[in-house]
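Colleague: Below, each structure is written out as structure tokens.
No lab work stands behind these numbers, since they all come straight from the coordinates. Model, not experiment: these values are computed from the prediction. Cβ atoms are built from the backbone, for glycine too; each structure is taken alone.
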Structure P
Amino acid sequence: MGYQITDAKEKHLEDLERLENSCFSCPWTREQLLMEYPDDRHVFLVAENEMGSAVAYAGMMHVLDEGYISNVAVDRNYRRQGIADMLIDAVLERAEALLLSFVTLEVRESNTAAKALYAKHAFAEVGRRKNYYERPREDAILMTTFFKRGQV
């Protein structure tokens, strides 16, 4: 099955709300999602299935030469198919095109699958935020990848 990576659009909003509610213990609201939609500070990509539904997404905010990945979510029925890899690659391509120096993110300490995914894309642990997450309360691991002369 093929997936297309594209900028989030209004037509994806219901799918994104569904993803938020199924993937996160503290999901974003419709308004919060809309604030992440592509503009001069945000990259917000979705993976569409063959029917045009968003089955995954990744968002990044950027300021000056810094990037921050806000969320990555994949529908449980579409996991382990390489979709998150494609989204991370696409976000990092956009970051490189924006001439960012680095991209950083937070991940739950217990989320070993996500930490392995990010490590695969050259993210390394650089810090910790104590009790950052709720439901359940948990530390966040800060992971960052740095760009050097256009290379990760």
Structure Q
Amino acid sequence: MGLSLQDQLLKAGIADKKQANKAKQEKRAKRKKNKGTKVTPELNQAQKERLEEARRSKELNLRLNREKERLEKLSQVRQLIEANRLKLDKYEEPYYFKVGKKIKKVYVNDDITRKLSRGALAIVRSDDFFEIVSEKVARQIVDRDPDSLVLLHKIENKR
């Protein structure tokens, strides 16, 4: 086995026994001082940057996925409303309802007014327009976007 660096320095005469003992004592004191604490190897700067970039990338992907899901749901709501809305072009009787602090109206007939009050029909918002759809379709819309529902009276079950 080869000699340690300290032994080699002593043999070559570069260092004396007193310096060697002093170095051993300092080394022992340093080990004793750090005995209770675990010394973790520090990550170099490149590793830290890669970890931070991965975290940011993951966060951005999560945000983008949420936004994509939200847009898909809004598209589904628009399709449901377009496919299931009642045609209200020919009616002249106004039906008033509250949206926030404002009173809005749609033009309907007596039959639609009764169905709205019983909860068989509902009023939903599609962009800036109000449409009337069936209660079943309104519940599907609420599952996708609760903010689209404007008016749906609850059906009271009498037992």
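Colleague: Quick one: distance in nm of label points 7 Å out along Cα→Cβ at positions 24 and 80 came out at 8.3 when computed from one of P, Q, so which one is it?
Modeller: Working: P: 2.5; Q: 8.3.
Answer for the origin of the read-out: Q.
Colleague: Quick check on the output: 83, 17, 12 is semi-axes √(5λ) of the Cα gyration tensor in Å, derived from one of P, Q. Which one produced it?
Modeller: Details: P: 22, 19, 15; Q: 83, 17, 12.
Comparing all candidates, it corresponds to Q.
Colleague: Of structures P, Q, which gives 0.90 when FRET efficiency 1/(1 + (r/R0)^6) of positions 16 and 96 (r between Cβ atoms, R0 = 35 Å, to 0.05) is computed from the coordinates?
Modeller: Source structure for this number: P.
Colleague: Given structures P, Q, which gives the highest value for Kirkwood radius over Cα pairs in Å, for residues 8-63 alone? Don't skip to the end; give the middle numbers.
Modeller: Working: P: 11.5; Q: 15.8.
That would be structure Q.
Colleague: For structures P, Q, which has the highest computed value of FRET efficiency 1/(1 + (r/R0)^6) of positions 56 and 128 (r between Cβ atoms, R0 = 25 Å, to 0.05)?
Modeller: On the way: P: 0.40; Q: 0.10.
Answer by largest value of FRET efficiency 1/(1 + (r/R0)^6) of positions 56 and 128 (r between Cβ atoms, R0 = 25 Å, to 0.05): P.
Colleague: For distance in nm of label points 7 Å out along Cα→Cβ at positions 48 and 144, which structure out of P, Q has the highest calculated value? Present the calculation step by step, with values, prior to reporting the outcome.
Modeller: Working: P: 3.6; Q: 4.8.
Largest calculated value belongs to Q.
Colleague: A further question on this structure: Quick one: helix-only ellipticity at 222 nm (-39500 (n - 2.57) for each DSSP H run of 4 or more, over all residues; to 500) came out at -17500 when computed from one of P, Q, so which one is it?
Modeller: Working: P: -8000; Q: -17500.
The correct label is Q.
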